[in-house]
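The following blocks contain the structures, represented as structure tokens.
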Structure 1
Amino acid sequence: MAYVNVKDWSVDQVTDWLKGLDNVIMQYNTSFLNNGVTGHQLLNLRADDLEHLGVKTLGHQEIILEAVEHLRNFHFELDKENLQMLALRLSCAANSLFKELLLVDDDCSTVQTQVMSDVHNIITTIKPLVCWLDRSPFAGDKDYIDNKTNLLQLGFEMATSAHRDIFSEKTR
């Protein structure tokens, strides 16, 4: 796969990218073009910059900023991030939690800080892995969709179980 240097994108390449986001975003193409937004500026784009560009609607800002965040991850992590590395990170995080749970006393009624930290690490590691499974060639494949669904379900169950005591203590 060739490296895509978003930082060097021209104004035209930025507006072409913008066209691919959502139909409601198309109205801002002229503003991005007239203000000369390049790839370097796009990667550094923040909400106040969008206000300056005339993107006042919060939902439109969210669409653009989320897409920019994905673009940043793609740009800066492409040479470091791959499916194998993400699966290895998840395996290491899960192994760390497993070892920590072996040390927990069965009579302990609260969740230890390190266990909560390990759960957080696993959930944080699941997110980019799931994003990869939404990409070609994995997107649309039933096996990968099932794996992605299972990862999300297990992450949700893990977070819910880890926080159950906290939730029940603070109910009103």
Structure 2
Amino acid sequence: MESIAVKFPYLVQKKLKPGQEIRRVAQLDWKIIENDCNKPFVVSGLRIVPLPVMHGEDYVCLGFQFGERYKVAYISDISRFLEPTENYISKDGCQQLDLLILDTLYKKGSHNTHFCFPQTLDAVKRICPKRALLIGMTHEFDHHKDNEFLKDWSQREGIPVELAYDGLRISVDL
């Protein structure tokens, strides 16, 4: 925030001197989001819960949970769940998600800042949402073949999971 205030001072609200005219430019209104599942915030009437997760081992990143009637969690950058977050969104914890949208970068192997396919499926089993969509895949995924694999996996595990795609729309009653 300080860096932006120095580089773009006209975007940051300042106290006006007597007689000074207000500039007709956008003004930033900073809202600090805490990385705590117990400190939700409201945007346009929608209650949003921050979901702190690890993105590498030295950076806490936020996913978000929203919706009252239909609970959705969106977590795009994760290498590891923090225990309070996993507990908050898991069926065994406080609630069961209707939809989990979760990171899965590579089909095989591992990555230091993102879940890969095996880690993602393990997390989906632990959290046990009613449905999961996987996002952030690299080119090594074959959308059709891997969704066929996920169809079988979903039947075995009892959790519908599929690869998302650009332009996918999902109707929800939040």
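Coordinate-derived values only; no laboratory data. Quantities reported herein were computed from a predicted structural model and do not represent experimental measurements. Cβ atoms are built from the backbone, for glycine too; each structure is taken alone.
Looking at distance in nm of label points 7 Å out along Cα→Cβ at positions 18 and 50 for structures 1, 2, the greatest value goes to 2. Can you tell which of 1, 2 yields 3.0 when distance in nm of label points 7 Å out along Cα→Cβ at positions 114 and 138 is derived from it? The structure behind it is 1.
Once distance in nm of label points 7 Å out along Cα→Cβ at positions 10 and 42 is computed for every structure in 1, 2, the highest value turns out to be that of 2. A value of -6500 was derived for helix-only ellipticity at 222 nm (-39500 (n - 2.57) for each DSSP H run of 4 or more, over all residues; to 500); which structure in 1, 2 was it taken from? Value -6500 for helix-only ellipticity at 222 nm (-39500 (n - 2.57) for each DSSP H run of 4 or more, over all residues; to 500) corresponds to 2 out of 1, 2. 1, 2: which one has distance in nm of label points 7 Å out along Cα→Cβ at positions 90 and 106, as calculated, at 3.1? Label of the source structure: 1.
Quick check: 6, 21, 15, 16, 16, 14, 9, 4, 0 is what I get for P(r) over Cα pairs in 5 Å bins from 0, in percent, for residues 58-97 alone, calculated from one of 1, 2. Which structure matches? The value was obtained from structure 1.
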